[in-house]
Structures are given as C-alpha cells and as structure tokens.
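Just below sit the structures, each encoded as structure tokens.
Bear in mind these aren't lab numbers, they're just calculated from the coordinates by the rules spelled out. Since we're looking at a predicted model, the values are computed, not measured. Cβ atoms are built from the backbone, for glycine too; each structure is taken alone.
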Structure I
Amino acid sequence: MAIPPTFKAGTTALVRAAARPSVTQLPLPDFDDRSFRAEELEEVTTGRLAWIRSIWHDPGIAQALRHASPVLAAEVEVLESANSPSTREVRRVGVSVARYLLRALHRPTPFGLFAGVTTATFDAEPHSRWGQNHVVVARAGAEWVGRLIEQLERSGELLPLLSVVVNNTTFERDGSLVVPYQDDGPTGQRRAVEASVELSAPVRLILRAADAPIRIGELAEKLMAEFPAVAPERVKRLLAGLVRRRVLITNLHAPATETDALGHLVTQLDGVRAEDIRLLAPVVRELRAVHAGLEQCGTTEGRDAVATRMRDLVPGLRRHPLALDLCLDATMVLPDLVAREVERAATILTRLCARPYGTEPWNEYHQRFYERFGVGTMVPLLEVVADSGIGYPDGYPGGPTGASRRRLSPRDDVLLGLAQAAALDGRDEVVLTDETVTALERGPQEPRVPPHLEVGVRLHAASLADARRGRFTVEMTSVARGAGVTVGRFLGVLPTAQRERLQAELADLPTADAGTVAAQLSFPALLPDTAHVTRAPRVLPLVISLQEHRAPDAAVLTPADLAVACDGRRMYLAAPDRGLRVEAVGMHALNLAEHTPPLARLITEVSRAQNAQVTRFDWGAAAAMPFLPRLRYGRIVLVAARWRLEAGDLPNRRCPGADWDAALSGWRERRRLAQHVHLVQDDRRLPLDLDEPGHRSLLRQHLDRTGTALLTEAAPPGADGWSGGRAHEIAVPLKAVRPPAWPALPTPTTARTLSPAQIQTPTASPVLLVAPRRIHGSVTSTLPCTLPPVLAETPTRN
C-alpha cells in the first residue's frame with residue numbers, strides 16, 4: 001500500500017480485556033415461553049432456575065454480579081431460597097443474568113470485576129503472559145461520596161469551618177445569578193437544569209469575598225458587619241442555600257485531578273478538626289475506617305465489610321457504594337507490525353472521514369463569531385457564550401438541535417455504490433484500494449490532521465507468533481477525540497512502572513502549532529453519579545479548572561482567564577494575560593453531549609473545531625441500508641459487516657417459537673447473516689450465537705421491545721487465540737507526524753482583548769437589542785423601565 005502514515009503510535013498502549021476467557025461460556029436456556037407448550041412450562045421453569053443457580057454458584061460470576069447490579073443480585077438470592085417461584089419471575093431474572101454473563105465473557109469494557117486493564121508495548125519479538133491473580137483497586141463510589149458530602153454540608157456546626165469559593169461558571173441574567181446546568185435530584189429524573197438565585201446586595205458581597213477560598217464563618221462575619229440589621233439565622237440560611245445550589249463550592253469536593261475523592265474528604269475534615277464536633281465524631285471515625293478498608297477489597301469478605309459500613313453511613317443507594325477496577329494479571333509485548341497497521345488505520349480513517357473541515361454546527365458557529373467579532377480579537381470566553389454574545393453552537397443544551405438533514409456528497413455516491421454492488425454480488429466484504437480511498441476523500445490535499453488521537457483496535461491472530469509473521473488483522477473498534485481519553489481514567493489503576501510509561505506518553509502531547517500549550521481540563525460531571533469517570537491524575541503542567549474548589553495557582557486557568565479568537569480559518573483558545581494559546585485535553589471518556597457541562601464541552605471542542613473530525617468509519621447516507629459489507633484495507637478491518645433486522649421481517653410476537661425460528665433461519669440464509677454476531681444498541685454490544693436457542697430468545701425479546709435489531713459480525717472462533725480467548729481492545733495513543741499547515745497566529749496579548757465597551761453594532765441605528773428566544777420574556781418585561789432612559793441619552797439623527 002502506498003499511503004504514507006500521518007500518525008506515529010506511542011510505545012505503550014492500554015489493553016482492556018475480559019477477566020476470563022470466553023471459551024468458558026455456558027449454554028443459555030431458551031427464555032422464550034412461546035417455544036414451549038403450556039404443559040411444558042413448569043419443567044422449563046425448573047430447568048431455567050437450575051441454570052440460574054449453577055451460574056450463581058460460580059464465585060467469580062456471583063461476585064461480579066453482586067457489584068454490577070446489587071438489585072439483580074438480591075433478586076437471584078430470593079429465587080435461590082424460593083420454594084416455587086413464578087415462571088414470569090424466573091424468566092425475567094434469568095434474562096438479566098444471561099445478558100450480564102454474555103457481557104462478562106465477551107465485553108472488554110472495564111466494568112467492576114468483569115473486565116480490567118493492563119498495558120502493552122511494541123517490539124520485534126512479541127510475547128505475552130495471562131494469569132489469574134488480578135488485583136482489585138477499590139475507591140468510594142461517586143453516588144456514595146456525593147450523598148455523603150450533601151449530608152456533611154447540612155451540618156450547622158461543620159459548615160462555618162469549611163472553605164468555599166465561588167463557582168467560576170456562574171453568570172448574571174435579569175437580576176439573578178445563574179448556575180448553569182446543575183443536577184435536578186429532587187425530581188427523581190437526575191437531569192441537568194439551570195438554577196438561579198436573586199442577585200441581592202448580600203449575594204454580590206459574597207461573590208466578591210469568595211472569589212478566592214474563604215471560610216464560611218468568615219463570610220458570615222463580613223455579611224453581618226455589612227448588614228447589621230439582618231438576623232444571624234438569615235445569614236446562615238443564605239450561605240447554606242448558596243452551598244446547596246453550588247453557587248459556593250466547599251473544599252469537601254475533590255477536584256477531578258484528585259483520584260481519591262474519599263481520601264481528599266477525610267483530609268479536609270481532619271484539617272478543620274471535624275472530629276471535635278460531637279455529632280460528627282463517629283462519622284469521621286467511620287470514614288477513616290472505610291478509607292483504610294479500601295486496601296482490603298481484594299477479597300470478597302473485605303469488600304462486603306467495607307460496603308456494609310458505607311451503607312450504614314449512607315443508606316438508600318441505587319448503586320454499589322464501591323467503585324471497583326481490575327488491574328489484570330497480564331504482561332505483553334505486541335509486534336511492531338501491529339503498531340504500524342494502527343498508524344495506517346488512523347491515516348485511512350482521517351482521509352475517509354465524512355467531515356474533513358469540521359462539523360456544520362461548528363463551522364456555522366465560526367461564521368457567527370467572525371461576523372460578530374472579526375479576526376484576531378480576543379473575546380473573553382464568558383462574553384462569547386453569554387446571552388449578549390453568540391451563545392453556544394447548535395446542538396448544545398438550550399440551543400437549536402442542529403438536526404438538519406445532511407446533503408448527499410460524492411462520497412455518499414461512492415459508498416452507496418460499493419454497498420449495493422456487494423449486496424448484488426453476494427459479497428460480505430469490500431476491499432478498498434488506494435484508488436478507492438482517493439475517490440472517497442472530500443478534504444483538502446493536505447488533511448487538517450488533529451494533533452493527536454487515541455484508536456481502539458482488536459487484534460485477531462491465532463498466536464503472537466502468527467502476528468509477528470504478518471498473519472493477523474486489526475479491527476477498528478473506537479476512535480477517541482484525543483490521546484488520554486480512554487487511558488486517563490485508568491492511570492491510577494495501573495502499577496507504578498506501567499503508569500509512568502503511559503504518563504510520559506501523555507505529558508508530551510503535540511498541539512496545533514508550536515505556539516500552543518496543551519492544558520488538562522478538569523471539571524465535575526453534570527450528574528454526580530458519573531463523577532468517577534472524570535477522575536484522572538494530573539498529567540499536564542497546565543490545568544483548566546471549572547466549577548472546582550482550588551487554591552489560587554499560577555498553573556491553573558479558570559474561565560475568566562480564557563478568551564476565544566479566530567483568523568477566518570479556525571477558532572482557537574487563548575490566555576491573553578499569559579501570552580499563550582491553549583488547547584484543552586480531556587483525560588477521560590465522559591460523553592460530551594449528555595454528561596458534560598456545555599462550557600466544558602465548548603472548551604474541549606473549540607481548538608479542534610475546524611480539524612478533520614476523525615471517528616469510526618461513517619457510512620454516511622448508506623447507514624440506513626439493510627446490509628452493509630465489511631470494509632477492509634490490507635490487514636485493517638475498518639468496519640465490520642452489519643445487518644438490520646426489522647420486527648416486520650419475521651412473524652409477529654404471537655407466533656410460536658418453532659415457526660419464528662424457522663423464519664429467522666430463512667432470513668439468515670437469504671441475507672447471509674453470520675452465526676456469531678453482536679447485537680448493537682447505542683455503545684453496548686451483546687454477543688450472540690444464533691445457532692443457540694437461548695441466544696435467539698434474547699434477540700426475539702429485543703425485537704419485541706424495540707422493533708429493530710442492528711447486528712454486526714463477530715470475530716470467528718479462534719481469532720482471539722493470542723489473548724487466550726479473551727475479548728479485548730487495545731487503545732493506542734497516536735501523535736500527528738506533522739501538524740496541518742495553518743497560517744501563523746499572532747501572540748495573544750491583553751491589547752487584543754475585547755472589552756464590552758468596545759462592542760459596536762454595524763447597523764444604521766446605534767441601538768440594537770438581541771436576545772436568545774428563551775429569555776425574550778424577561779427582556780421584554782424590563783423594557784418599560786430600561787428603554788426610556790436609554791432613548792433619552794441616545795442622540796437623534798437629523
């Protein structure tokens with residue numbers, strides 16, 4: 001192949017793998033009652049119950065299930081002791097256990113005790129060792145920590161001792177202080193909403209005084225000195241309310257670069273001598289015991305003991321109080337040839353990407369910014385996203401959905417032709433050539449390559465010896481938005497030597513140009529229950545911190561330090577006071593669209609907005625077709641074959657099981673559907689063997705529930721021989737060989753920073769009122785009071 005690589009693989013990769021080989025899988029019973037006559041159901045139920053009990057008696061699976069789903073584990077234990085459980089209950093619990101079992105054996109995504117992580121290096125002489133002595137790394141669960149902090153912050157004796165700082169993402173609107181997108185826990189829906197408080201004189205004083213960390217007690221004294229007529233109890237209620245609404249953030253909340261949230265909490269409580277408070281003394285002692293007990297979680301007994309103490313402190317949890325990760329007992333060196341293929345795969349995906357100039361919402365946002373502020377002006381970040389600025393790109397919370405239909409392109413035409421030709425010819429695979437790649441390219445001659453990526457692949461080889469000889473394929477499974485996204489969260493799980501090798505890779509990330517500095521983005525997740533996903537150790541010297549309690553630090557930037565600018569070709573982030581251009585790096589895989597605060601999402605995306613958007617292969621307009629072939633380039637499987645099965649393709653839900661199976665068998669033969677497939681829903685993959693009745697019953701239930709099943713081919717048996725039959729994914733950090741040839745940018749300076757007083761409206765009238773639709777009501781309600789004085793001071797034009 002003649003296509004030169006545009007990325008260089010790192011020397012160390014993260015390997016995510018199932019804790020046990022999939023060859024130990026047990027057959028599943030048929031969970032579809034329609035497969036049996038009514039008089040057979042009692043015997044069938046007995047068989048299903050025996051299967052559930054046999055699974056539950058496997059210590060490894062039982063422990064993993066107890067942690068993954070305490071509710072399901074409790075239901076299994078009820079069935080264990082029940083004399084005659086109902087057919088419906090046995091079927092329902094059995095289906096859930098079966099799905100968990102399939103994930104445990106076939107899914108490499110780290111999830112409690114089901115799967116874990118290790119590292120791999122690359123060398124000419126590969127070797128590997130897989131053991132059974134995996135190490136359990138325990139931390140306090142995010143839900144438990146969040147609920148505990150809420151309880152502590154309600155303590156009237158403790159609160160005055162705590163340090164607080166103003167949430168640095170708040171803003172003013174219509175006489176109120178808005179805290180953007182907080183967890184709406186009381187509704188029970190756990191969704192993110194805006195919260196606001198009246199911007200009274202006392203609140204304004206608090207905002208000024210708590211710009212840097214200050215004790216709540218000292219804040220109360222300042223308020224009472226400034227407003228002596230206000231009763232002390234009202235001052236306490238005001239401060240407690242601001243803490244509850246996250247206007248003020250206490251030092252009990254660990255920054256996201258602190259991986260041990262409970263250790264941070266205990267340290268802060270010890271710092272204010274919380275144990276001297278009579279009602280809190282037993283709580284503080286228990287927290288120390290729980291924190292010490294995390295080191296004993298390598299055994300079932302140790303985990304159970306700690307979890308019991310944690311539930312006594314915080315009852316009524318929906319999730320297990322412990323967050324568990326596995327450090328796999330495995331070491332491996334992979335062939336250099338595999339790294340070269342990963343580099344080539346990233347290059348091909350970059351050239352074939354559907355959005356080589358960035359996404360439409362971001363290109364439109366760039367145009368809005370350019371028209372409003374022009375070229376080279378450094379606009380304070382919070383002014384950009386304010387209601388008086390240009391807000392957020394389409395598709396962000398509170399803005400338009402950005403769901404406009406994409407126009408067909410020459411790329412779509414080529415892909416539609418390839419897919420249809422494969423279907424007509426009865427082929428399951430399309431082999432791409434250099435000529436085909438050229439025909440599919442939409443971007444500039446010199447691709448706008450992102451400075452770094454992280455690519456996930458599965459290595460299919462019978463053995464590492466075969467892989468060294470070139471007898472292997474790499475299947476693309478994921479493309480992260482940057483190096484560290486997959487790796488970062490697990491740095492604290494790895495042994496010291498492995499962690500240091502990966503950290504060295506991540507500490508030297510390239511940026512878009514020589515004058516830009518990488519900065520690690522640190523913020524809490526929108527929903528507290530997902531906070532553990534955002535925790536990664538500090539890797540980069542410079543940090544951008546949002547909504548966190550931190551002491552002033554020259555190496556920490558806040559939103560107030562940041563500005564946005566453009567040169568007509570791209571947008572970029574800068575810190576004018578530091579004379580720096582900044583590129584944010586997120587060391588975690590938190591979903592940007594659903595679980596990330598909008599401001600953090602914008603900071604993450606802005607520097608790469610006009611780069612090629614490299615993702616997993618995008619079929620474009622062909623994505624809705626009933627069948628899509630496998631795409632292969634040399635040893636690289638860019639995307640697996642995929643089938644779309646509609647409920648209407650098979651008999652209805654009242655059809656007997658034998659007739660439904662026969663119809664599915666006919667459909668499989670006509671469509672050439674593989675025996676081993678993955679049932680895909682969002683980012684979840686359920687492995688199925690369609691020759692097994694129990695697996696077919698799971699497929700039928702899915703069709704009954706959703707109406708559509710997306711099925712992708714799975715690797716053939718033996719393809720994971722090199723890993724002992726374990727499902728796995730290898731996450732490889734990649735750095736661009738050379739950055740795109742962007743024009744040079746000026747050095748950021750405060751002289752280029754825009755102040756609100758400089759904003760002039762280029763229209764016939766010097767007065768223009770612009771506001772987002774969501775605040776039209778509040779704006780128009782204030783016009784009768786505000787407009788006459790403005791008009792009186794506005795000179796008339798003759």
Structure II
Amino acid sequence: MKKIPIYSGRNVLFATFCLTLFSFVTTILAANPVLNNIYLEDFNAQQTEINGVITDGNRVPIPGVHIIVQSSNQGVISNIDGSYSIDANTNDTLVFSMLGFLTQTAAVNQRLEINIQLQEAVTLLDEVTLNAGYYTVTERERTGNISKVIQADIEKQPISNPLAALQGRVAGVEITQTSGVPGAGFLIKIRGQNSIRSGGNEPLYIIDGVPYASSTLGDLQTSGVIIPGLGISPLNNINPTDIERIEILKDADATAIYGSRGANGVVLITTKKGEVGDTKFNLNVSTGFGSVANKMDLLNTSEYVAMRRKAFANDGISPLPFNAYDINGTWDEERETDWQKVLIGKTAYLTNIQGSLSGGSEQTSFLLSGNYNRQTTVFPGDYKNNKVSVLANVQHRTKNDRLNIQFSANFTTDDNTLPSANVVSPALQLAPNAPELYNTDGSINWENSTWVNPLSQLESKYLGNASTLLANTKLNYRVIEGLHLITNLGFTQSHLRELRTIPSTTFDPAYGLGSDISTAIHNTTDRKSWIIEPQLHWTFNLNKTKISSLVGGTFQEQKSNRLSQYAYGFTNNNLIENIAAAANLFILDNSEIHYRYNAFFGRINLNHKGTYLLNLTWRRDGSSRFGPNKKFSNFGAVGAAWIFSNESFLKNSNSFLSFGKLRGSYGTSGNDQIGDYQYLDTYSFGTSTYQNSNGLRPTRLYNPNFSWEKNEKLEFALELGFLKDRIFISSSYYRNKSSNQLIGIPLPGTTGFSSLNANFDATIQNTGWELELNTTNIAHKNVRWSTAFNLTIPKNKLVAFPNLDGSTYANLLVIAKNGYSIPLKTD
C-alpha cells in the first residue's frame with residue numbers, strides 16, 4: 001500500500017463522501033417526480049445577483065443600457081463603465097436594449113456573471129418611433145409622410161427659434177426669417193402656398209400635444225416697423241435646447257386626423273423628458289458673436305458725385321437745385337463715410353446658459369431645466385434681447401403599469417429693446433459724403449437742417465415684454481390588455497406688452513418742437529387657451545393582422561384681449577414710457593375675441609404580416625369662425641404601404657437591398673386660418689367725432705355660408721435601403737389642390753362696401769418631387785460620419801379663378817397657361 005499524508009487522505013475521503021451523497025440524492029430525485037419538482041421549483045425560486053459588463057463591437061463599455069428581467073419587467077441601467085448588477089432567478093431571461101443597438105437576450109442558467117457584447121444597429125427603422133400626433137408609428141411602418149429632426153441636430157445650432165433648426169433639413173419645407181433682429185420670427189411653407197390670402201398658409205403647431213397659436217400678439221403701430229410680422233414671434237418663447245425632437249406632417253395620411261387645421265401641414269414639437277437613473281446635473285455655457293456677413297458694394301464719393309451730376313445733366317436741370325446738398329457745394333465732396341459700417345457694422349454677441357437636473361426611478365422620473373439667453377444687435381447703442389425659460393417635466397407610472405401620468409410646464413419671459421425705426425435703409429441709401437453724425441460738443445449734428453441725422457431715429461425705441469406659460473397633463477389608463485383610455489389636458493397663456501416711443505428729440509431742433517408733441521403707443525394683449533382631448537385606443541391581433549384603432553374628441557376654447565392706446569403731450573421726455581403722464585390719451589383698440597373649436601375623430605390601422613399596411617382616418621370639425629350654415633365639415637384620408645422587401649423572393653436572398661417600401665395616400669384637410677367673426681356684420685370706430693364722441697361705421701357684411709377652404713392631397717412615394725440601410729433613399733411625388741378659397745369678392749360701390757368675405761371657386765395647385773438621401777459612412781466608437789441630402793422641385797400655380805381680369809386681384813394673380821407654372825403673387 002502506498003503511503004499518503006494524513007491531510008491528503010482526509011481530503012480524498014471527504015470528496016468521496018460528497019460524490020456518493022450527490023449520486024444518492026440524484027438517484028432518489030430521479031426516481032420520485034414529486035420530490036424532483038419540489039426541489040427544482042425551490043432552487044429556481046432563489047434569486048441571485050447577476051453581474052456583468054456590457055460593451056460594443058470594439059469592446060468599449062456602454063453606459064445607459066436597459067437591462068430588464070423578462071418575467072417581471074424589473075430592470076436597471078448600466079453604469080458609466082458598462083457594468084451592471086441585477087437580481088434574477090436561475091430560470092429567468094435578461095433583455096439588454098439601447099437605442100442604436102440590436103436588442104439581445106441572455107438566459108441566466110445559474111450563471112452569476114453575464115457579459116454582453118451589443119451589436120450596433122445600422123438600421124433604426126424598427127426602433128425609431130415617430131410622433132404622428134394622436135399616435136406613434138415606427139419609421140418602417142409609417143404610411144404617411146413624416147419628417148423628423150432630432151435633439152442632436154437642434155443642439156448643435158446657436159438658435160433662439162426652433163424653426164431655425166429646420167432650415168435646409170426637411171424636404172418640401174421652405175423657411176424664411178422675416179428679419180435679423182432679435183425676436184423676429186420665420187415664415188414657413190410646407191409644400192407651397194395653398195391659400196390666396198397671405199395669412200392663410202401657416203401650419204398647425206402642436207407642443208407636447210397642445211395646439212400653440214403661432215400668430216403674433218403684436219400691433220402694427222408698435223412693432224410692425226422694426227419687427228416684420230407684427231412683433232415678437234410666439235415661437236421665440238420655446239427654448240430650442242429643451243426640445244427632444246420635431247416632426248413635420250406633410251401628406252393627407254399624416255395631416256387629415258387634424259382636419260380643418262391640417263391643410264398647411266403640422267409641426268409637432270416634443271420637449272425633453274426625465275431619464276431613469278441617478279440624479280444628474282448638466283450645465284452648458286456657450287457664447288458667440290455675429291455681424292452682417294455680406295455688405296453691399298456701394299459707390300464711393302467720387303463715383304457717387306459723378307453719377308448724381310450726370311443724372312441732373314441728362315434731365316437738363318441747371319443750375320442744381322438748392323436741396324441737392326450732396327453736389328451743390330453744401331456738403332463736403334471730399335468726405336467719405338461707409339454708412340453700412342456705422343449703422344449696421346457692430347458685432348452682435350450671444351450668450352447662452354443652460355442647466356438641467358434629471359433623474360428618477362422606473363416608476364417616477366423628472367426633468368427640471370432652466371435657460372438664459374442674451375443677444376445684442378449690430379445697431380449703434382445698447383439694444384438687446386434677454387430671454388429666460390424654465391421647463392418642468394414629471395412622468396409617473398404605477399407598479400402594475402396600469403396608469404401612466406405625464407406632466408409638463410414651460411414658462412418663458414422675453415424682454416426686447418430695439419430701435420423702433422429702420423436704420424438699414426439709411427445705411428444703404430445715404431450719400432457717402434453726408435455730414436458728420438456729431439457736432440464737436442457731442443450733440444447730434446443736423447448740418448443746418450440739410451439732412452435727417454440717422455442717429456436721431458435711434459431716439460425712438462421699441463420695448464417689448466412677452467411671456468408664455470404652456471402646461472400639459474396626459475393620463476394613460478390601461479383598461480385591459482390592448483385597450484387604453486387616454487386624456488390630454490392642455491393650457492396656454494401668452495402675454496405681450498409693447499411700447500413704442502417717439503420723443504421730440506427725433507426731430508430737428510430748428511423746428512422748435514418740445515415734449516408736448518412726444519408720442520407713445522402702447523399695446524397689451526393676452527391670449528388664453530384650454531383643450532381637452534379624451535381618446536380610446538384599442539390594439540389587437542386577428543390571425544396575422546395587427547389592428548390598431550382610436551376614437552377621440554377635441555374640445556378647445558381660446559380667449560384674447562387687446563388694449564391699444566395712443567398718447568401724446570408729455571411734460572418732459574423722461575415720462576414718455578408712462579402713458580398716464582400724457583395730456584392726451586386715445587384708445588385705438590379695446591377688444592375681446594372668443595374662439596371655440598370641437599371635433600370628433602377616428603383612425604383604423606391594419607398591419608398584415610408587417611408587409612401590407614392600410615391606414616384610415618376621419619375627422620368631423622366644428623369651428624366658431626364660420627357661418628351658422630357651415631360650422632361643421634368632414635375630413636378624411638386613406639394611406640397604404642407595401643414593404644416589398646419582406647416578400648420571400650427578396651427576404652431570403654442575399655440582395656444588397658435591405659429595405660423597400662411603396663406607399664401612397666389621398667385625402668382632404670381644411671383651413672380655418674381666417675381670423676374670428678369674419679362672417680358677421682361688424683363695425684369699427686371712425687376717425688370723425690360728433691359731440692366729442694367717435695362714431696361707428698360698418699366694415700363687414702353678414703355671410704351665413706362662410707365656410708372652410710379645402711385642400712385635396714395626393715402622394716406616391718418609394719423608399720429604399722441598401723447595405724443594411726447604410727444608404728437610404730426616399731423619393732415622393734405630391735399634388736395638393738386647394739379650393740373654396742376665402743377672399744374678398746368685389747361689390748358695387750352703391751352697397752357701401754368694397755367687398756364681401758366669401759368662398760370663391762378659385763383653385764391653387766401645388767405639385768412637386770421630393771428626394772432625400774441619407775448615408776452612414778463611418779460608425780466607429782470615436783468617429784461617426786453621416787451625410788444627409790434633400791432636394792425639392794416644387795411648382796405652384798393658380799389653375800382657376802373665374803373672371804380674374806374683372807376682379808380686384810387682376811394685378812396680383814396670373815392663371816397658369818399652356819401647362820406652365822407661373823408664380824403666384826400675393827400682397
């Protein structure tokens with residue numbers, strides 16, 4: 001017998017005992033099914049802590065990955081180093097998911113460490129969801145034309161208006177800034193001009209499910225000179241850095257569910273939400289500057305004087321007129337001033353400070369953010385725009401995931417100080433040898449009343465203060481599996497206070513005018529709106545067809561108040577901002593306007609095998625803006641799509657075509673952007689007085705048949721993805737016909753009215769091709785290179801206008817002839 005140490009023999013005996021015991025237990029369990037089940041159930045019921053690290057294809061840790069226990073929906077998020085820790089049963093399955101990567105599952109199988117390597121998903125068609133307003137849809141399965149701009153693209157731009165983020169990024173969308181001054185807005189046209197009226201082409205704006213009025217609260221006499229579009233744009237009160245994404249709805253399938261307000265497209269703005277995880281604080285401070293980039297190449301003094309003398313000679317005028325101060329020897333013909341440099345040559349500075357606090361659990365998450373934005377101008381003087389905004393967003397769901405509550409509130413205040421006169425025109429039109437701006441003592445130089453010193457116009461100021469509160473609550477209750485009761489509650493309040501001052505110092509002192517002629521124009525406008533939208537969503541499967549349906553209603557009311565006053569005659573100019581100190585005060589406008597809107601809508605979507613898609617929408621609208629005989633109307637659309645890349649003859653092949661879809665849509669939507677009370681007999685105050693009272697004069701005739709403008713939309717599109725969608729191409733053709741135009745129909749002078757607001761059998765047609773190309777060239781851990789290209793070829797024409805030559809529009813509109821499109825001109 002071989003001798004072994006005592007401690008080694010002891011270990012051998014212990015191992016032999018354990019092996020024998022294990023064999024005995026397993027034999028007994030195998031022979032007794034009852035005991036076997038009890039043992040396994042007890043073993044599997046024991047939760048253990050699973051740890052691991054999540055990396056990408058390059059072994060780089062990935063933070064923010066959602067890890068969920070499939071059986072309980074309990075989950076955690078990976079840490080900054082990609083690590084995680086979660087409790088699970090031995091028979092559970094873990095699900096790892098993150099936007100931009102393929103979702104992956106892993107069975108626990110008694111393992112204590114599970115490391116996962118996620119594969120990057122080049123194609124996001126199934127994971128990227130689009131906000132279609134009352135419902136969401138994946139990029140792959142959408143039947144309508146919906147474009148999207150995401151947070152990453154918005155944050156990279158130094159902008160103060162969210163519409164600026166859309167410039168050049170969305171096919172078929174034309175965006176033009178009305179002015180370069182702070183507070184100015186943008187004109188946006190989605191697929192052309194649908195209405196003859198210049199004010200009837202704005203899209204519908206929806207912010208977090210709440211309609212947002214884009215029409216300005218400003219008044220022409222206070223802000224119309226310096227800020228085109230009548231004052232501070234309401235959309236300036238939406239902080240771009242608080243926006244998560246913007247969707248643009250363009251075709252009938254996407255817009256018909258908005259009925260009478262979707263004719264010109266819909267802009268859906270979604271603000272940021274809180275993220276599950278530890279509380280995080282982010283602070284971002286940025287600064288920048290700007291100047292007039294392209295100044296005009298104007299004549300110098302010698303060229304200008306020669307041109308002026310030649311002009312008088314050509315007209316046979318001699319001697320030179322007494323008021324031709326620039327060339328008759330009054331002004332120095334050797335002086336030369338670059339007025340563009342003097343009047344619009346300053347450097348404008350931009351400062352932006354953004355801070356946010358976010359975090360929460362799987363049940364409750366929150367976001368609180370604040371922003372301060374300051375802009376100066378290129379004009380001489382201390383002109384600036386200060387904007388402060390606060391966003392609060394809270395989301396909560398019950399543990400059983402039965403009830404989901406979302407609340408958001410956004411408050412913004414915007415203070416704007418600008419010259420109330422336009423100094424751009426003098427910068428381009430003043431003679432280069434015009435006098436010096438200042439006298440030797442520093443006072444404004446009037447050069448013996450031979451010119452209007454442009455700096456005197458800067459004595460006139462525009463002061464604007466705008467504030468906006470937008471609040472929204474969304475309740476989502478799951479009645480049974482697949483059936484949800486959703487209610488959207490919204491409230492908006494906008495306030496604008498404007499003051500335009502014209503002191504006596506804007507005039508030549510030689511006139512001897514004092515503060516008794518100093519003028520101030522004051523405008524205060526408030527707008528409040530509330531909306532309630534109950535909805536019922538039902539989703540179920542019928543064999544291989546997924547059916548999604550919804551029905552709902554809209555109940556909205558908006559109330560606006562305006563007080564506009566004109567004051568003059570102040571004891572001194574220091575009191576000009578206090579209209580109560582004026583000797584004379586007149587009310588220009590004191591009005592209260594109510595707008596009510598009700599609707600019922602429905603949608604049915606059929607999805608057969610993820611390949612054949614059909615979407616039906618319908619809406620019945622009622623608006624207080626139309627006559628009693630036409631207050632209600634019906635709108636609807638049908639959209640269909642065929643994802644032919646899912647067909648077996650392509651799906652099972654090795655074709656480089658990864659995605660292919662044909663889609664089309666047809667339907668009608670309406671336009672109610674006509675203002676309020678347009679169908680009623682209305683009166684306005686006249687300028688003449690009788691016994692010190694202003695009289696009333698009729699301004700509009702009653703029309704009970706005043707009705708909707710209707711837009712008929714048709715679209716066909718082809719979408720193709722290549723090389724796992726690294727190359728994605730979308731091409732679409734659209735045709736929009738807008739009829740039943742609301743215009744002023746001329747009346748005989750004997751009626752006492754020049755026109756009658758009514759629907760007219762005029763038709764505008766917009767057609768066009770849209771092409772979008774997106775490529776992912778490099779997708780690496782440190783480098784990502786993608787390109788986006790879009791092209792729009794639009795045509796806009798007036799195809800019908802009976803008796804155009806005899807109408808008041810004869811000099812404004814031209815009917816397209818011989819199939820050629822002639823630009824539609826409007827005032």
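Upon calculation of distance in nm of label points 7 Å out along Cα→Cβ at positions 111 and 527 from the atomic coordinates, which of the structures I, II produces 5.8?
Working: I: 1.5; II: 5.8.
Here the read-out was taken from II.
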* Asked: A value of 13.9 was derived for mean count of other Cβ atoms within 10 Å over residues 303-310; which structure in I, II was it taken from?
  -> II
* To do: Match the computed value 9 of relative contact order in percent (Cα under 8 Å, 6 or more apart) to one of the structures I, II, and report its label.
  => II
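Given that helix-only ellipticity at 222 nm (-39500 (n - 2.57) for each DSSP H run of 4 or more, over all residues; to 500), derived from a single structure, equals -3000, which label among I, II identifies that structure? Before the final figure, lay out each step's value.
Working: I: -10500; II: -3000.
That value comes from structure II.
Which of I, II yields 1.22 for Cα Rg over 2.2 N^0.38 Å, as computed? Walk me through the numbers on the way to the answer.
Numbers: I: 1.04; II: 1.22.
Traced to structure II.
When volume of the Cα convex hull per residue in Å³, for residues 119-310 alone is calculated for each of the structures I, II, which structure yields the highest value?
Values: I: 187; II: 219.
If we compare volume of the Cα convex hull per residue in Å³, for residues 119-310 alone over I, II, the biggest value is for II.
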